[in-house]
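The structures come next, written out as structure tokens.
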Structure 1
Amino acid sequence: MEINGVTIDNTYAEAFPTWVCRVIITAVTEEWAYKAALEATGFATSAIGCPCEAGIEGMLTGDETPDGRPGCAVLFCASKKKVKEQVLERVAECVLTAPTTAVFDGLPDAEERIPVKLHFFGDGYEYQKEVGGRKCWVIPIMEGEYIGEEDFGIVKGVAGGNFFVMGENQMAALMGAQAAVDAIGGVCGVITSFPGGIVASGSKVGSNKYKFMPASTNEKYCPTLREKVADSKIPAGVTAAYEIVIDGIDEESVADAMAEGIRAAVMVPGVKFISAGNFGGNLGPFKIDLHSLFS
């Protein structure tokens, strides 16, 4: 299959289940909501070495938030036990501490719930009030008051949806990957958790040489090793590749994001090949076929 002259590999992306919590952070301005969200989603690129995977889903207008202020929706993805810990710690350390912020549940209809109790920080001066029809806690702080919900919905989601953007040179591949991430930004219910949404150092499970490593460089996708690795996945004429990894609230959202990202990437001159990463079914039960995204 080709789209705009770019070959789409006949393969699939292998993804795995995760639990997802959607948190809405509001502030007096969009800038302050974004700053708090960015801090709260730090060090959360990959479950391989981070306590969770997290990212900014998108910005929200006052019409889309419970308190009528500009906001930012973020997704936290982890095991059921870890997602509770991570939401609590990141909201407490990165959002409660940020100027003018408030926090609300982004999945109010979810059946599964987790408690995120911060009101004890109020040391007995905290009280409850209703904001936008939601039961919230108010904590007196130096700038005035912090307002937040403490009951959050979680859903079984999908992590690790992915595709590779390969180009004739590094800049072509990078621009293609950036175009893909920009397009994915318009899809609801997904995040791209790596820096700028792009992975430069794609990995494989374990290591061929160092048994203590849980993951190592994926030599099949390293252009400089194309002539040294017998089963290299890098086509002739490709000198750089980037991976886009997508987490989302369900498989459909992840697949939609992959399709939108690929459509954008293939429009960039110099992008030559689109593929995806899988481990023969050993990583997870979700198999998102690239060709089926465009059928």
Structure 2
Amino acid sequence: MSSNVRFRGVITPITTPFSPQGEILQEVLEGNLEKYLRTSASGFLVLGSNGEAPHLSPSEKLEVTRLSGEIISPDRYFLVGIAFSSLVEASEFLEKIEGLRIDAVLVSVPSYYRDRMNEEALHRYFTEIANRSAFPVLLYNIPQFTGLAIGPEVVGKLAAHHNIVGMKDSSGNIGYLERVLEQTQKEDFQVILGSAGSLGPGLVLGIRAAILAVACVLPEMPLRLMKDYKAGVDIGSQQIQLARVARCVTDDHGIPGLKYAMDLVGFEGGQSRLPLLPLDQGQKVDIERVFEPFLVEMSGQRT
């Protein structure tokens, strides 16, 4: 991918299915990808937050990347998450995947020593990654997991780098998004939304691509909202419904809830790795209640 290619549509952040013993279920991963390829998803992200990247060893990350790359067709975007604690680890992984067909890497904030991650540290880290990466770099802002946000001014400075082409913002903070767009408006830089709850407002601000956990369960739902917005349709009720569903499988029940919802709609979620705990029966009932209208609709389509 050249640095001036723009992402569009909804990109699905693939989950990593585990057995009860914690092993990666390769056949399940392959099966899910093949099903997603029959949807309207414009592309796929592996090793993101929903892929439980922090729970994978470097060799497992390489395994998931290679396996996914073999299945994802060239007409879909293929993004790979880079989430390491140090520049050395990140650089080593980038070297190992250098020969693969990857459109961009999504680079997380190194957050273990977050009290030392000031503007200069973040600027130097992302700049070094961009200098070393054979792929275009997307910054990844998800302060609810890392404990810190990439300041809009830092984003603005990084946007001037020829190999930093954009950012995924999962903060859900519209004020922050507005400031980032203001800081980067003079650069060839794209912000991709990572929060379904703010998709509607994001579209108003000019966002044209999203990477959303809810797309793992209902891939067409956010895309329909985006299409209706472009067509001038009032998306208010759709946004409310999308936000409710997304909240269920993110804020309320996390990745184990997302995987259970996948099971309900015909994908295979598999287990999550500790320290993520399995759902209790009450949590499962709550998810079933939220997704019941969609299950009824799917049942009607099959009959």
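Here, each number is a calculation from the coordinates, and none is a lab measurement. Predicted model only: the values in this text are computed from it and were never measured. Cβ atoms are built from the backbone, for glycine too; each structure is taken alone.
Where does the value 23, 59, 18, 0 come from, among 1, 2, when P(r) over Cα pairs in 10 Å bins from 0, in percent, for residues 24-79 alone is the thing being computed?
Answer for the origin of the read-out: 2.
Given a value of 35 for percent of Cα pairs over 28 Å apart, calculated from one of 1, 2, which structure does it belong to?
2
If you work out mean projected area of the Cα convex hull in nm², for residues 208-279 alone for 1, 2, which one comes out largest?
Comparing 1, 2, the top value of mean projected area of the Cα convex hull in nm², for residues 208-279 alone belongs to 1.
Work out relative contact order in percent (Cα under 8 Å, 6 or more apart) for each of structures 1, 2, then name the structure with the largest result.
1
Given a value of 0.30 for FRET efficiency 1/(1 + (r/R0)^6) of positions 32 and 232 (r between Cβ atoms, R0 = 41 Å, to 0.05), calculated from one of 1, 2, which structure does it belong to?
The read-out comes from structure 1.
Using the calculated result 50 for percent of Cα pairs over 20 Å apart, for residues 64-223 alone, pick out the matching structure from 1, 2.
Of the options listed, only 2 reproduces it.
Could you tell me which structure in 1, 2 was used to calculate mean count of other Cβ atoms within 10 Å over residues 16-23 as 15.1?
Structure 2 accounts for this read-out.
One of 1, 2 was used to compute helix-only ellipticity at 222 nm (-39500 (n - 2.57) for each DSSP H run of 4 or more, over all residues; to 500), and the answer was -5500. Which one was it?
1
Assign the value 0.45, calculated as FRET efficiency 1/(1 + (r/R0)^6) of positions 72 and 160 (r between Cβ atoms, R0 = 30 Å, to 0.05), to the correct structure from 1, 2.
Corresponding structure: 2.
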